[in-house]
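Just so it is clear, none of the values below were taken in a lab; they were calculated from the coordinates. Predicted, not measured: the structure shown is a model, and the values here were computed from it. Cβ atoms are built from the backbone, for glycine too; each structure is taken alone.
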Structure P
């Protein structure tokens, strides 16, 4: 009797062992067959990208069957170009690029907003004597080479009673470095990074948020793909955005842990000042999305006002074609 019971136990244990091995082999097989997915960043790694790094660290892309590869950032090739040339499956870009490429019949579509509101603005040194946008007339602006910068900034100056004339020089060094060295008088920056950095460094400055000077609100940074990608790979994009949304929702809830994941997962020496990352992440986690609103969600209002503003009056675009929420979980 005891011998039979022992044999039964051994048989059950062996069966369980075989089952575990089979499951393990399946997992390995599924992992080895993960679909490659290339993502192009808009800039070097920063807190705009935290959700991606969290999802990578938590293996949420792997769980969706994706082998995510972040393409090396190059200032010579924009993420939008990498997407439209099919060198990247998706990219992180800006609403200006979505509108501009679509206007040139080279369309890209936003499939998720990293920040649902525009947190950018113009920054100047406190001791420059520039106290409001109209004081920017005749000053030197440190630009990034986008065709939309001049008309947008000119409108901000005019809205405040100025003429709207200034000199645009394309930067070959960091924006804040150029400002602090007084090579330029003002620059367009993001509240979640450069403004946090300026406060962190004890810099005295004035900041003019775009939305306070006649510029319609809009998403700040977005994930983009081509219409062809939407048609050919809807399931792939759904998997990508499901894992990505998990990463950003996690970053909303756990800013400190997410900041540490970003620091640990990004390429070595990306962040010489980790304290800045934690301070930036605290701001970003509060601003990824409105309270009680799903991360990434977009609406036609935010994709009409600002795009209409930056478009030439003779250009006609179907604003509904610029974004979609269909791949969000």
Structure Q
């Protein structure tokens, strides 16, 4: 998501990367002790938004991406032309496809620092380069074999991207999007292609560099995207003081992370403040705020209640649930994350 991503993704499958001995050097929000002054929160007046839950957003196999099979703590995925095997702690069932299907993998994440190849990957068939071209819904971007098992895209987010693009198109007016913890920029590219003016914030210089490559790869250099290397919380605080406002805000925080100047983010301590900040930097006629939460020991009801409280008095609906990926082999699903989104 670590040369390129934070701790959230693999702490769910803690045995290999972010929860293990190796720590990803990615940054995220701001710890309570690092702010100039603590944010004073109080419960907002007004009726709570309507609610829709549980909402299960599913990604089915398609030409760009497919979960081919899973089981025994692993998953077999198809990214463009390549079959990739990676660990998956939630796949506690047995594999449905025979071994020969898994043996045809082009890349396998081993977690073994003694393995030859890029990062901790093994290439059983043909040695592959660090990057390769991928596509999402007609948007070209670069996949990359990172040492923390990531490849540069989280396909389970596609329903959020499609929903956002629909809101932008339906608005029939200029729309400003803020993408916090933006990683390699797929959400930002989708928003920009749909016609929005985008501000993309990530604390990792390498992730921002990768995102810029993706913008060029996608042929969207003419689209208005600001790429900002910064701590998410501090950036949001400055935007509040400057009076900058956004119609759509995406935030995808980790359970734990560090910012570019050593800021520490703890999800349960800092998420209420950041959620409150997101409300404070919305335009008078906002469209949506989307929170995705990976790797937390909580029900989606926790973030659902936080979002409803935060957006009290604003009307709209808070929709909460899980993002899942449907497996091609036996139709089982992998739950990848919790989410909650306020929609006007």
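Annotations for the structure displayed:
- Highest-scoring entry among P, Q, by Cα Rg over 2.2 N^0.38 Å, for residues 50-193 alone, is P.
- When mean count of other Cβ atoms within 10 Å over residues 74-81 is worked out for each of P, Q, structure Q gives the greatest result.
- Source structure (of P, Q) for helix-only ellipticity at 222 nm (-39500 (n - 2.57) for each DSSP H run of 4 or more, over all residues; to 500), computed value -6500: Q
- Each of P, Q could give distance in nm of label points 7 Å out along Cα→Cβ at positions 250 and 290, but the derived value 0.5 comes from Q.
- Among P, Q, structure where P(r) over Cα pairs in 20 Å bins from 0, in percent as derived comes to 29, 53, 13, 5, 1: P
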